[in-house]
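Some structures are shown below for you to check.
Nothing in this text is a laboratory measurement; each read-out follows from the coordinates by a stated rule. Predicted, not measured: the structure shown is a model, and the values here were computed from it. Cβ atoms are built from the backbone, for glycine too; each structure is taken alone.
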Structure I
Amino acid sequence: MNFKTFIKAVGTGPKGNRDLSFEESFEAVCQILKQEATQAQIGAFLIAWRVKLETNEEFKGAIKALKSFIKYKEVPDSLKLGYNFDGRDTNPYLFPLYEDILDNFFKKNSDVRRLNLVISGDFVQPTKNGISTKDIFTKFDKGQYLHYFDRVEYLQELSNLTNLRNEFGLRTAFNTVEKLLNPSLSEYGVCGAFHKPYVSKYLEMFKDDFKSITVIRGNEGDIEVFKDSKFWQKEDGEIKEYDFCLKDYGVSYSKVFENITLEENLNILRNYDDEILNLAKFNVALYLLFASRVDSLDEAWQRLN
């Protein structure tokens with residue numbers, strides 16, 4: 001189908017716009033990934049599509065297209081940590097600390113099934129010009145519990161759109177669907193949501209790709225938490241909401257950065273204090289719960305300590 005058809009469908013205004021079918025969304029994204037459309041056409045389509053507001057069916061078509069290009073490599077017994085690809089600027093990444101925390105945990109809790117954590121990364125995407133998971137992960141030695149997937153290797157076609165996405169500097173459908181793509185074929189997945197309507201979208205869009213999905217309201221709409229928050233899971237067809245309070249677990253954190261630098265983040269990770277360590281432990285406790293390694297957050301915290 002001519003790519004102009006897709007632009008016309010989403011970019012002719014309120015009276016002329018229409019939703020794309022699953023098949024049309026699949027075809028449009030395939031053409032984008034192959035760069036069969038011009039850069040101008042791709043940019044026009046992505047912005048108009050976002051303004052129209054994408055439907056779940058359109059998102060599902062886009063996800064199918066992206067999955068058809070992925071190079072998979074299974075990581076058994078794993079949880080996919082669906083970090084945002086637009087970077088971090090007000091709080092540090094904590095995930096390099098998870099390696100030793102998990103190592104100590106499983107040495108003391110041999111009755112619990114192993115859990116690997118999978119993190120994807122790429123060059124930073126719009127809208128923030130923050131630190132990416134790729135920036136952090138490449139500065140630490142490879143461990144046995146943390147597994148890094150570079151999108152340049154497993155989905156180069158999407159990575160190749162980085163310059164174009166940065167040129168117009170706005171969020172697009174790719175920001176929504178890229179977080180929970182599953183190149184590791186993980187059983188479990190977790191991603192963040194800042195706006196509550198996206199909770200049901202994520203739970204619906206990726207339900208066939210994971211045994212269980214959790215959506216959490218983390219820092220900057222990401223998955224790591226630095227303060228009291230909540231998460232959502234779908235159980236027996238109903239979305240359940242769960243709150244948690246850090247002080248109930250003796251965890252506190254108050255520092256907020258303005259445009260944290262890579263050097264500041266690395267310094268925190270290499271010279272961490274008890275406050276940061278406890279915060280990292282609490283996040284691991286959440287992931288143990290999300291991957292059904294424990295029955296409750298209280299159990300996870302008790303076992304970790």
Structure II
Amino acid sequence: MTYPLVAELAEAGIPVTVTCRVLKLARQPYYRWLANPITNDELVAAYRANALFDAHRDDPEFGYRFLLDEARDAGEAMAERTAWRICRDNGWWSAFGKRRGKRRRPGPPVHDDLVRREFTADAPNRLWLSDITEHKTSEGKLYLCAIKDAFSNRIVGYSISDRMKARLAVDAVNSAVARRGNVAGRVVHTDRGSQFRARKMVRALHHHGMVGSMGRVGAAGDNAAMESFFSLLQKNVLNRRSWATRDELRIAIVTWIERTYHRRRRQRRLHGLTPIEYEAIMNTHVALAA
């Protein structure tokens with residue numbers, strides 16, 4: 001648009017009439033623009049773009065359709081084609097869908113590594129470990145974010161969804177806090193996945209007074225404690241059969257965690273006890289010692 005140029009020249013002393021005649025512009029549209037430089041359509045477009053950008057920054061792996069859903073939830077409804085055009089113009093593509101050349105590396109950590117592969121704790125709620133796994137069904141993929149207490153190996157919180165977004169990790173944290181009560185000052189260790197680096201997740205940790213910790217790039221051992229749990233889940237549930245629906249798999253996962261893993265599966269590290277038994281006995285010892 002050349003109207004800002006006309007305004008600048010007018011401030012420099014060049015009459016608007018002369019500038020408009022040279023640039024072959026009509027004066028009345030210029031004066032209307034001068035009275036209201038930002039049109040209502042431009043303002044609406046800016047709000048829409050801002051909502052899409054916020055969603056893209058939180059979850060870079062989302063395509064424009066998922067970004068559109070997030071923008072609608074934020075109160076900025078628009079047509080699917082409009083969302084696609086805004087994302088195209090700004091280059092806000094899914095980190096997975098537009099990958100070129102080398103494999104995309106995890107982003108920079110938002111927390112220091114406070115664990116350094118010491119996946120043990122001398123009391124409940126001192127150190128939580130978290131990660132995300134996925135499995136396919138006939139309806140599409142299902143994602144599980146689980147949080148494990150390093151003291152007893154108990155899964156203290158989890159969330160299950162058909163989308164792998166920051167909300168998945170936030171819901172898992174909120175689930176764990178609801179179960180365990182006051183957890184201020186506790187450490188939550190994760191990898192550098194975008195869900196754990198998202199602003200929503202960082203805000204959730206700060207809200208509960210917890211401290212984040214992140215492992216190194218490309219160091220599988222930094223997440224071995226959670227991988228062992230997911231390996232058991234894979235063998236005992238996910239790979240045992242084909243799953244027709246997400247709800248069917250969701251129920252199987254919850255049942256195995258709450259009934260089998262917590263209450264039936266004895267672990268050598270826990271001296272042959274289940275996570276529930278180990279916590280009950282150790283908490284009794286602590287109470288008697290006090």
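For which of the structures I, II does the calculation of Cα Rg over 2.2 N^0.38 Å, for residues 146-281 alone return 1.07? Write down the numbers at each step before the final one.
Values: I: 1.19; II: 1.07.
Working through the options, I get structure II.
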Here FRET efficiency 1/(1 + (r/R0)^6) of positions 90 and 186 (r between Cβ atoms, R0 = 25 Å, to 0.05) has been calculated and equals 0.35, so which of I, II was it run on?
-> I
Could you tell me which structure in I, II was used to calculate distance in nm of label points 7 Å out along Cα→Cβ at positions 34 and 58 as 4.3?
-> II
For 43 (percent of Cα pairs over 32 Å apart, calculated) the corresponding structure among I, II | II
The value 14 for relative contact order in percent (Cα under 8 Å, 6 or more apart), derived from one of I, II, belongs to structure II
